[in-house]
Structure P
Amino acid sequence: MARQIFVNLPVKDMARTRAFFTALGFSFNPQFSDDKALCMVIADDIYAMLLSEPFFQGFTKKPVADAKKSTEVLVALSCESVAEVDEMVAKALAAGGRAPVERKDHGFMVQHGFEDLDGHQWEVFWMDPNAAPPQG
């Protein structure tokens with residue numbers, strides 16, 4: 001069985017969250033979505049579980065972070081082109097998100113990002129692995 005990843009994020013308004021990510025072109029797996037959770041399909045075997053805050057709280061004894069005041073995670077999504085990076089950020093802004101950082105062009109990589117309606121920061125990037133500087 002292939003390993004899967006489910007990034008779990010707390011959200012305040014399920015309907016607004018669904019509308020926001022639908023506007024960005026994402027779909028949801030209805031088998032794992034209801035009034036407490038949305039299973040957003042990012043790619044084969046990669047999902048974001050967007051959970052209502054009370055439901056999310058049931059999985060941890062720690063306080064739930066307010067992503068508008070602190071950063072609890074940076075979710076980075078690769079894109080197939082520079083144009084896709086720019087398009088996704090533009091769609092996020094049009095759907096009510098905001099861009100917390102400026103677009104950066106590193107030559108071998110372009111990165112930008114957006115905050116969703118709950119303040120979670122999503123980094124989107126395109127990288128040419130053949131042009132990346134060597135590590136070490």
Structure Q
Amino acid sequence: MDRPVDRHERGEAVFRQVFGREPRPGSHPEFLRITVDHLFGEIWSRPHLSVEERELVALTAVALARTDWELRGHIGAALHLGMSREKIVEVIIQLAYYGGWPVANNGLRVAQDVFAELDAATGTDADHDR
């Protein structure tokens with residue numbers, strides 16, 4: 001059985017791997033601890049799926065929930081993990097059949113916004129996935 005500190009440290013490491021930054025409080029500090037310890041320290045650390053595969057699952061679930069803020073974060077995480085813009089767009093397009101056209105339409109809009117912000121921040125003039 002893991003010691004709580006081991007699980008928390010493992011969760012922080014996985015979080016940094018996924019998002020490229022330290023965990024930071026969102027809505028509540030205790031919820032952040034639960035997220036780091038249990039979601040990232042236990043669930044994201046399980047065998048049989050890679051971190052990239054788990055991110056695809058998370059990206060899909062968040063797109064279905066239509067939470068733009070969370071979706072922005074997971075699109076950023078997917079890019080940070082090396083997934084292509086094309087792969088992210090393809091995941092969202094496939095959601096149209098399983099989650100509905102409004103889900104895919106919203107997800108594609110958010111993805112294009114994130115891509116445009118990234119291009120502006122890096123000074124590139126990419127015209128990806130349009």
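I have 2.3 for distance in nm of label points 7 Å out along Cα→Cβ at positions 62 and 86, calculated from one of the structures P, Q. Which structure is it?
The value was obtained from structure Q.
Identify which of structures P, Q gives the largest calculated value of FRET efficiency 1/(1 + (r/R0)^6) of positions 38 and 70 (r between Cβ atoms, R0 = 25 Å, to 0.05).
Q
Among the shown structures P, Q, from which was the value -21500 of helix-only ellipticity at 222 nm (-39500 (n - 2.57) for each DSSP H run of 4 or more, over all residues; to 500) calculated?
The correct label is Q.
If mean count of other Cβ atoms within 10 Å over residues 46-53 is computed to be 9.9, which of P, Q is the source?
Q
Laboratory data are not the source of any read-out in this text; all were calculated from the coordinates shown. Everything numeric in this text was worked out from a predicted model, so none of it was measured. Cβ atoms are built from the backbone, for glycine too; each structure is taken alone.
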